[in-house]
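Just so you know, all these numbers are worked out from the coordinates, no wet-lab data involved. Just so you know, these numbers come straight off a predicted model, no measurement behind them. Cβ atoms are built from the backbone, for glycine too; each structure is taken alone.
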Structure 1
Amino acid sequence: MKIHEYQAKEILRRYKAPTPRGEVAYTPDEAKEIAEKLGGRVVVKAQIHAGGRGKGGGVKLADGPEQAKEIASKILGMTLVTHQTGPEGRLVKRVLVEETLPIAREIYLGVTLDRAIGKAVFMASTAGGMEIEEVAAKDPDLILKEVIEPGIGLAGYQARRLAFKLGIEGAAFNPAVQAIQALAQVYEETDANLIEINPFVVTDDGRVVALDAKLDVDDNALYRHADIVKMRDLDEEEPLETDAIDHGLNYIKLDGNVGCMVNGAGLAMATMDIIQYAGGMPANFLDVGGGANADQIKNGFRIILSDPNVKAILINIFGGILRVDVLAEGVIAAAKELDIPVPIVLRLEGTKVEEGRKLLQESGMNFTVAPNMKEAAEQVVALAKG
């Protein structure tokens, strides 16, 4: 689950990480009031769950309260398009009004999981303000890394080594080390998938400050973080994905036209791969889980069909916990209730598979039962095209 920049900074402050003075505003008048309290020049920043806001016109400097109000009136209500939002953009409903700082240097700091080694890694770079993916592609040597040992955390010597290699010195050194350790602590204690400060700045007067912040928390750990759950902004989430979560389904919308319903994440990934291999494009990832019931199958169909791009559906089931005949009964019931307008191809294996295939073939409905994954993919791609 992603949260807004101002919310991520609120969490950072709990761990004594330095952030700029600022508050969130929902109206131009509120932006003016905040600017008056801060005094001097301020920055007005659109709050959406996407990067690249500055390039899209969502970050502006204001010389005083009146200009802050004027800028906020233009940003609030705008549809902000960035490289992360897609062409549809995101509607801006709140802005963060913050003090400006005399920036001397910009640095990148971040923590995420390195799946190759199965451990969290702290990354830092002197190329702050740039997308870390760009830095990695152009000059990977600019990215410093420290592996975080499970159960130990980022050691003090590792934080000091990062600060030293980043060229931070003088009065800024110890606060930078403390901020680096705080960031690693936030990552661990919030069960984050990713935490980034980009940029982390050193000011002309020797301070260090988290000028931006991004936090993405593991959905599976949210039951341990009631305070973070309260920060959830449903307006920033894909409605179909939110609908799926509410019904115990794992759904991610994609750009293709072949809807997928599968039990098991690994099989779902393989299904999307074989659809592409057959010349098609999956419209979604949908894992109904090992013990799906008739309601989940029905809701899975409903969510898939809510995407107008879907022209055919592939159901790929390996029946272990979920018996194939039970799934077939659920598919038939859902298809009758929802009056599904697109063809459905099924590939079925596992417990009670013959009984399940028989139920589908005798249902009198528009089902195609394929003997294997390869043929199922080829058939559903042909139907989607034609």
Structure 2
Amino acid sequence: MKKIGITGQNGFVGYHLYQTIKLYKEEFALVDFDRSFFGDESKLDAFVRECDVIVHLAALNRHNDPEMIYQMNTSLVKSLVDSLKRTESNCHVVISSSTQEERDNLYGKSKKEGRLMLADWAMKANGRFTGMVIPNVYGPFGNPFYNSVIATFCHQVSHGETPKIDVDGQLKLIYVGELVDEILKAIINNDNSHELVIAHTAEAKVSEILSLLQNYKEIYQEKGEFPSINNAFEHKLFNTFRCYMDIKNYFPRKFIQHPDNRGAFTEIARIGIPGQVSFSTTVPEITRGNHFHTRKIERFAVIKGKALIQLRKIGTSEIHNFYLDGNEPAYVDMPIWYTHNIKNIGEDTLYTIFWINEPYDTKDPDTWFEVV
């Protein structure tokens, strides 16, 4: 079992890497890191001694003063290198650099110098080092106005703000989950590539991305419909967009009923992608679920009885409670990386209809159990 420490474990990529590693408890063990360790040599050295692998993600991406970015990023790497030397470590170090290495800016310069510092340490200390040069990263939970233009646009569009395109450039992109897979592959394979260029998995103009997000707002956020998804990039972008919505104040969404003397008709979902529809009955006081997905799109629709649907973002403690009543049929959609459940809180049988974008596959279920 490899013991892995992540500097910047609470950042955008760090969060996804940390939570993904937790899913593989038999292969990896996590060594917790706190940013304050960089200011305390004894704590930093203790951290380094405990690790078989260190993934260095801590960095400053944006600041009003570019010189501050350069000084911060190079000093963080220097602190790590000094600790590796003091502890005489020969562990496997992985660093995330950027394709901006070759651009004429201080951020790119800081990332390249950091990668070269660690490569120099590895050669002299007989350590193992993977210097990843990565394209633009996007995905859920990035910080708007900091991590990426996609994070900024997702926040602005989902909150009714008007994004501005400064330069309509062609972006080479990788989804954060795909980057995590590349990091884990490097760890498993004991990679020793001092300059490992990670290929982009999608490419799109800024205006094309904004157009897709505006379509998701109109079709999904405003109308409650699942939009057409034409490729893997659009699937990942839609899941990213959903995670920037204010779900606490958005759900539950009531259906439109069409009553007449026979009863009532209610449309559950209008969808532009294939999927699976199922229903369940749940007796009083029973809870279903307590799991999360990393890619699946899912809707819970209560049509009879009373239910409590709960959601909690993985790695956090805040629980979102949604109360639904079949007398006013409503639904809640499950964002990815949110563990969720549904409990019958009424006195009668609860009837729920589920829609999910892919049938359950025992070989690749994307269903991870964790109590809300």
Structure 3
Amino acid sequence: MKITAIRTAVVQGNFDWILVRIDTDEGLSGFGEAYWGAGVHDILRNAAVTDLVIGCDPADVEPLFCRLKRRLVGAGSVSGTMVTALSGIEIALWDLAGKAAGLPVCRLLGGRFRDRIRIYADCGFHGWDSFEPARQVARAMLDRGFTALKFDIDRPSPDELDPWNRTLSNRELDRIAGLVAAIREEVGPGTDLLVDCHWKYNARDALVLADVLAPFRPRWLEDPVPPGDTEAHRFVTARSPIPICSGENRYLKEEFRDLIAGHGADIIAPDVPKMGGLAEAKKVADLADTYSKAVAPHNVSSPLGTIAACHVMAAVPNCLVLEYHARTIPWWDDLVEGEGVIREGYIGVPDAPGLGVSLREDVARAHLKPGTAWFAP
């Protein structure tokens, strides 16, 4: 079997879902997804990328990814946009390899530790004037069966003194604590409550924030300090009463080494269609397991990319939970056929070959991003 073409389509969900299709001379196609971002779609349509794999055997997933990485990313350097584009190709190659072998991708990655993956609902931010909207969203997600919810606390508030200096005023701390307390009261003690800071604070203020929020027992504090500050990550993680989660802004296994081995986070959050794809994410998870750290991937993908991440999480022992970011998209469940529907806060891992789901063309076409073509080469 030989690769004949790489094609793309962009479906407009809550983000741009950049879908990748790899065609072969035997009529078999594999599907993947790349994280949204400026330039990613253009890279996937560039002949300098596609020509490196045309004519190759799609079963050689890791050699092909390594070839692409070395030719296009460069030894000793990382281009995040390029790695993201290559992630979509890598996932589609695994889908093809699984279909050709008649096995689900998780079996090719080493086998199943679990048949379903726990999902948390990203609930976003709902204003500072009243905590009632946040409570309502929390209740709605509980009613849908989720047992883990994430809320943003980093948005500018009336008590923020300066939007640039990475500090927190006492009044701002009180307001954040009020929000988290209200949500905890709504969801009860048994629900995992996750708090996202989006890299906003300096190390000392992040620790003060952790101390203030600790009584409400968040499962984690996500990205409290800037992603490039390795020492700040270590400093905060070593002293925080709340576990620290980080990793969504890192690419390839090399960029996770210091975060994991240097204990810069307690919970590791690679974004599979962004950081290098399935095999690369599994290598990160395996390294994290060496240091007894759980993995909870960041995920803003369509059902296609989400199911891809589920295959990785099925194949590693240290899976904690996977993000779901499309609660406002009513047609999310309809985009694929097969497994992929969230039921009672879990997604079943497909047992069909490849990723185990197929794209529903009618739904995808109905939400195609204006100005883009349907799986154009």
Origin of the value 51, 35, 23, where Cα extents along the principal axes in Å, for residues 39-142 alone was derived from one of 1, 2, 3: 1
One of 1, 2, 3 was used to compute Rg/Rh (Cα atoms, Kirkwood Rh), and the answer was 0.97. Which one was it? 3
Which of 1, 2, 3 yields 5.5 [distance in nm of label points 7 Å out along Cα→Cβ at positions 71 and 263, calculated]: 1
Identify the structure, out of 1, 2, 3, from whose coordinates distance in nm of label points 7 Å out along Cα→Cβ at positions 103 and 343 was calculated to give 4.8. 2
